[in-house]
Structure 1
Amino acid sequence: MAVTVEKLIDLLNMDLELEYSAAIQYINHAAVMTGAAYGDIIKELKIHANEEIQHAMLLADQIDYLAGSPSVNVGEILTSKENDQMLQQDLDGEEDAIKRYKVRVEQAEQLKEFALAQQLRNILATEQEHAMDLKQALGK
């Protein structure tokens, strides 16, 4: 399926909104998660939050480069009172991001936007690391 630059900008803006929400969700989860057993993953969640903000900045720059207007809307943010449910919410978000960025890399390459594709690959690699951290914390 062929993609246009305009459609790619729309999709990247959706990704941007989800990066914003991921950062906020990680900040919230790191703040409210409790228990000595969760100390290491709480530290990781704080790192993840910063990395999601970096992703948002990269996406905003790429959207602007493509002559689009970076979104300021925020996607859905999930919360819970249960530690493992928070981690599962975060993992679900990462798995969704991994699927989306695999498609986005292909779309960027279709348009011969190879620098964008490389930036998306870098984001994808970080999202996969996040998923591995979360799976380990959940014992999966």
Structure 2
Amino acid sequence: MLPMNVRVKRVETAAERDSSLALRRRVFVQEQGVPPELEPDELDEAADHVLALDEAGACVGTGRLLLQSPGVGRVGRMAVEARCRGAGVGARVLQELERVARARGLREIVLHAQVHAQAFYDKAGYAPAGEEFEEAGIAHVTMRKRL
């Protein structure tokens, strides 16, 4: 698939946040079977959210950044619309989350990657840190990257 022409930005309005949450529901709850009570969660209020908008202004990618501990951020809730996967949308969202992390003075990012997506994060410079574990019924691995 060819790279998509998307605009990636921090969520600034209630409408953008609603679009981001709707994409997460489609990906995590409808596609992957995550229990709906886990999505969204209480951490959303404290997070920086990023979204990717296609040419028509539709949200096709999203992710969030939380402060995990001093100097360390945690990326999570990375989701890309099914029709857009493999077109660079996730990479652009991750790059913007890393930019936000650097702007906040963070030195490292930690994330819980779904095992099937580990190669995506490997390519972006993340390294596994620990054994596989289950989260919301899905196999994950913790990964880290120094900024």
Structure 3
Amino acid sequence: MRANPGLQTVLDASALLAYLQDEPGSEKVEAALDNAGISAVNLAEVLTTALHKRGELPAVLGPQLLALGIQPFDFTVEDSMEVAELWAGTKSQGLSLGDRACLALARRLRARVLTAERHRDWRKLGLKGVEIEVIR
């Protein structure tokens, strides 16, 4: 049973950026938008990247992203503990804090993860209770 029955997918920053930039795999993200969530940490990554690479203002892009139906989730104290615990099991894959924040939220919500991370195979992590789909 899902923690949030309406939410099926947690987006990693890389997946949402792939969608925004119409990269390969963006159609998989688009299909999931109505039932997708994102950690506030990953949302900050997306907004920072969009500002840095394309000059898009967070105050403009943020509301546009939320209008797509993506549900943002606060990064909780429990998430911070989960992120720290995930470090030991994921350090060989080089997962960032943002990557682990995505996985922690997916575990909390019992939702699958969409990521565009090809150079790190998250599926090899063997995380119980987390289904991971690489979009390309």
| field | Comparison of 1, 2, 3 - label where volume of the Cα convex hull per residue in Å³, for residues 36-115 alone is highest | value | 2
| message | If Cα extents along the principal axes in Å, for residues 12-83 alone is calculated from each of 1, 2, 3, which structure is the one that comes out at 48, 19, 12? | response | 1
| request: Assuming -27500 is helix-only ellipticity at 222 nm (-39500 (n - 2.57) for each DSSP H run of 4 or more, over all residues; to 500) as calculated from a single structure, say which of 1, 2, 3 it is. | output: 1
| Source structure (of 1, 2, 3) for distance in nm of label points 7 Å out along Cα→Cβ at positions 28 and 52, computed value 0.9 | 1
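Only the coordinates and a few stated rules stand behind these numbers; no lab work does. These figures come from a predicted structure and were not determined experimentally. Cβ atoms are built from the backbone, for glycine too; each structure is taken alone.
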